[in-house]
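Enquirer: Some structures to go through are shown next.
Readers should treat all values here as calculations from the given coordinates under stated rules, not as data from a laboratory. Every value quoted in this text rests on a predicted model; they were computed, and no experiment measured them. Cβ atoms are built from the backbone, for glycine too; each structure is taken alone.
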Structure 1
Amino acid sequence: MEERVSISISEGVADVRLVRADKMNALDQAMFEALVAATDRLSNDKSVRAVVLSGEGRAFCAGLDMGRFAAMKEKGGNGIPGGENRDLTVRTHGQANFPQQAVWGWRQLPVPVIAAVHGVAFGGGFQLSLGADMRFLSPDARMSVMEIKWGLVPDMAGTPILASLVREDILRDLTYTGRIFSAQEAMTYGLATRICDDPRASALEVAREIAGKSPDAIRAAKRLLNNLSVDPGPALLAESVEQQKLIGSANQTEAVRANLEKRAPKFAD
């Protein structure tokens with residue numbers, strides 16, 4: 001299988017990179033599998049004290065692979081091989097299903113994770129950045145809760161994390177409209193930790209600083225901070241229930257077709 005995620009570890013810092021630059025690190029099945037495998041590996045590596053998550057090329061992550069939307073248009077379903085038979089409500093990783101674990105796994109890591117975001121972080125790519133403890137953005141970075149464009153809802157653990165970060169009316173605005181917002185707006189909303197000319201370099205610098213602290217105290221701090229959040233289980237399951245009802249429905253398929261055919265959608269009442 002073609003590599004999707006690279007991991008290098010030095011002095012306690014794991015430098016994790018999405019390496020599908022030709023597709024702006026879009027999420028195909030192999031990328032989902034690589035992200036989950038990466039969190040599994042890092043969670044079991046006692047030498048890791050901090051993680052930086054970034055993307056090669058022009059973007060952090062452009063979201064779901066366009067080929068999967070094309071498959072939705074032609075065949076319905078979710079565009080994943082065998083995916084039409086996948087029950088999203090089945091919990092495969094504790095409180096999460098497999099796609100959610102690609103994001104939630106970073107939140108579960110026992111050490112801090114910094115997402116270094118440049119270019120775009122759209123849809124699933126935006127949700128991926130939410131799995132990190134902190135988000136360092138380039139000044140020209142752009143983000144979007146883009147699922148509504150495709151007749152879908154965020155279903156990769158984005159909703160429980162967003163609910164802890166932004167005001168409810170802002171969350172509704174971003175979710176209902178799917179509008180693209182800037183790094184400066186992200187900072188205002190509480191979605192950016194820092195805006196940096198070189199977010200990856202800045203993230204690695206902070207990660208090295210964290211790695212120099214007591215690993216016992218850092219891990220304890222992350223456990224404490226994770227426990228401040230309300231139980232995410234009901235929200236994670238609700239994402240899956242709502243998404244499963246939407247995928248392959250007439251209006252969702254029409255949203256995909258209209259976008260791919262570059263025309264206004266014609267939704268049924």
Structure 2
Amino acid sequence: MKKTIGVFGAGNMGFAIIQGLLKKGWKESVFFTDVSKERCQWIWEKTGVREEGDPIALIQKADILVFAIKPQFYQETLKNLKTYIKENQIIITIAPGISISMVQDWIGSSTRVVRAMPNTPALIGEGMTAICFSESQYTQEERSDIYSLFESLGKVESVKEEFMDAVVSISGSAPAYVYMMIEAMADAGVLQGLPRDSAYHLAAQTVLGSAKMVLETKQHPGILKDQVCSPGGTTIEAVRILEEKGFRSALIEAMQGCYKKTKSFK
């Protein structure tokens with residue numbers, strides 16, 4: 001990557017982006033700023049990357065600007081900075097509900113915007129990021145840089161912008177649902193007499209392995225589920241109870257609520 005990256009906001013996702021780029025050997029290309037001086041100090045101690053205290057100076061240094069801030073702060077932040085943003089710069093958003101057209105309204109219609117939705121496993125290089133942008137507006141080198149940035153966090157999937165709000169519920173917010181399931185599985189193990197550490201290890205590795213089975217075998221999850229369910233056995237009894245308690249319906253309803261909340265940011 002030859003481009004310089006300016007990251008606004010050093011929360012979990014901002015830190016993940018900084019960390020991912022450093023792992024790819026791009027230390028000299030990364031700059032950041034954050035309103036919390038304590039957080040900036042922590043980032044420096046963890047990564048060796050110093051804060052660029054002045055947002056305007058950060059804009060002047062960077063070819064690509066990543067706004068890793070809360071969605072409710074986007075409009076005010078971008079409007080305050082728009083006179084300093086150059087026409088050839090690339091803007092990357094990672095906030096739910098913030099569309100490309102919204103950003104262009106706040107900065108200028110000719111602004112080139114990449115809309116992305118990563119998730120927190122990016123902190124360990126196992127993130128899933130969906131991205132959308134009009135590729136015809138970018139050079140081949142710029143397209144490569146955009147993909148490289150997010151590949152430093154894990155896997156990348158290109159989607160149409162109309163699907164980005166759904167991405168929030170299926171991958172952006174979804175680690176929380178998975179953690180809840182792992183916690184519940186471990187609690188059941190503890191109830192049945194397992195030590196807590198062993199219960200968490202068993203549950204987490206089982207979720208990891210099951211996900212890899214879906215990705216690597218390319219088989220339908222229902223087929224893989226059926227392979228575990230012996231006739232009259234223990235697994236089908238557990239599945240029966242999950243169905244009785246509305247496991248699938250609860251998950252779908254939760255994701256619908258997440259989707260509607262994302263829409264409310266518009």
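Enquirer: Match the computed value 20, 15, 10 of semi-axes √(5λ) of the Cα gyration tensor in Å, for residues 44-91 alone to one of the structures 1, 2, and report its label. Could you put the intermediate results ahead of the total?
Expert: Values: 1: 31, 19, 7; 2: 20, 15, 10.
Value 20, 15, 10 for semi-axes √(5λ) of the Cα gyration tensor in Å, for residues 44-91 alone corresponds to 2 out of 1, 2.
Enquirer: For which of 1, 2 does Cα extents along the principal axes in Å, for residues 68-179 alone, calculated from the coordinates, equal 42, 33, 24?
Expert: Numbers: 1: 39, 32, 26; 2: 42, 33, 24.
Clearly, the read-out refers to 2.
Enquirer: Supply the structure label, taken from 1, 2, corresponding to mean projected area of the Cα convex hull in nm² with the calculated value 16.5. Working shown, then result.
Expert: Working: 1: 13.8; 2: 16.5.
Only one of 1, 2 returns 16.5 for mean projected area of the Cα convex hull in nm², namely 2.
Enquirer: Starting from the value 20: which structure in 1, 2 was relative contact order in percent (Cα under 8 Å, 6 or more apart) calculated from?
Expert: On the way: 1: 20; 2: 16.
Answer by label: 1.
Enquirer: Still on this structure, please answer the following. Suppose you compute helix-only ellipticity at 222 nm (-39500 (n - 2.57) for each DSSP H run of 4 or more, over all residues; to 500) for every structure in 1, 2: which one lands on -16000? Mind dumping the intermediate values first?
Expert: Values: 1: -13000; 2: -16000.
Considering all the candidates, the number was obtained from 2.
Enquirer: Where is FRET efficiency 1/(1 + (r/R0)^6) of positions 108 and 196 (r between Cβ atoms, R0 = 25 Å, to 0.05) largest, in which of 1, 2? Write down the numbers at each step before the final one.
Expert: Values: 1: 0.45; 2: 0.00.
Largest value of FRET efficiency 1/(1 + (r/R0)^6) of positions 108 and 196 (r between Cβ atoms, R0 = 25 Å, to 0.05): 1.
Enquirer: Let me ask you something else. Supply the structure label, taken from 1, 2, corresponding to mean count of other Cβ atoms within 10 Å over residues 4-11 with the calculated value 22.4.
Expert: Details: 1: 14.9; 2: 22.4.
Derived from 2, not from the others.
Enquirer: Using the calculated result 0.30 for FRET efficiency 1/(1 + (r/R0)^6) of positions 36 and 212 (r between Cβ atoms, R0 = 25 Å, to 0.05), pick out the matching structure from 1, 2.
Expert: Numbers: 1: 0.30; 2: 0.10.
That value comes from structure 1.
Enquirer: Using FRET efficiency 1/(1 + (r/R0)^6) of positions 52 and 148 (r between Cβ atoms, R0 = 30 Å, to 0.05), single out the structure from 1, 2 with the greatest value.
Expert: Values: 1: 0.50; 2: 0.90.
The maximum falls on structure 2.
Enquirer: Can you say which of 1, 2 returns 109 when volume of the Cα convex hull per residue in Å³, for residues 172-219 alone is computed?
Expert: Considering all the candidates, the number was obtained from 1.
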